[in-house]
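As structure tokens, here come the structures.
Rule-based calculations on the coordinates, nothing more; no lab input. Note that this is a predicted model, so its numbers are computed, not measured. Cβ atoms are built from the backbone, for glycine too; each structure is taken alone.
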Structure 1
Amino acid sequence: MNSLKTTKNSPEKIFLEKEKKYFWCTCGLSGKQPFCDGTHKSVEGLASLHFEVEESKDYFLCNCKKTKNAPFCDGSHK
């Protein structure tokens, strides 16, 4: 999709908490990368990705928006 924007070609290491709701930016336009700030609403057909984690720990979230395991980095940026 042409509206996707790569924010950087490396993952973001972030501590995520179990049972907390997160929204991952799918368009790359958010000012709160890698999380959604609602900017995608200006682009028709885009939505953030809601997710939760099974345990509280550090995770690597994708910034390049090329991952096949969203929102987690799978090395696609390389």
Structure 2
Amino acid sequence: MKKVTVYSRTGCHLCEIAIDQINSVKTDKNFILEVKLIDNNSDLEKEYGEQVPVILIDEKIHDYWRVDLKRFTKAISS
């Protein structure tokens, strides 16, 4: 089973949109979704601060800022 991780910030509207899009295909695809807030974590803020949401599939970066749902669905299906 694939694991999708979204690095996010509190109050980030792009993050909320990305998470909603990912959740919209979750019932059709078999994957685990984990959302990690980078707030107050200096290491994560340094690594991802200007790029959230950052979407990883199986610990590999897939997208920044926005989700290309067609591309995401293809990647999660393979």
Structure 3
Amino acid sequence: MGTLIAIGAGIAVLTGIGAGIGIGIATGKATEAIARQPEAEGKIMRNLLLGCALAEATAIYGFVIGLLIIIMLK
């Protein structure tokens, strides 16, 4: 039973991989956009930060779910 709990928690924490990839792609695209239109830097950065916050929130939710699985099912 203990190994199944660990596997479930590990799968829940895998959401961090998707968030990391998404934030990396978004940052790269924002850098390209700023290089093309420096005058739009403020708008681009605002949208980038909002998107990164939402992507990071999904990783945090996955981490919390992983912790809850470990704590509640032990």
To which of 1, 2, 3 does the computed value -11500 (helix-only ellipticity at 222 nm (-39500 (n - 2.57) for each DSSP H run of 4 or more, over all residues; to 500)) belong?
-> 2
Kindly point out which one of 1, 2, 3 the value 2.5 was derived from, the read-out being distance in nm of label points 7 Å out along Cα→Cβ at positions 12 and 28.
-> 2
Here relative contact order in percent (Cα under 8 Å, 6 or more apart) was calculated and came to 42; which of the structures 1, 2, 3 was it taken from?
-> 2
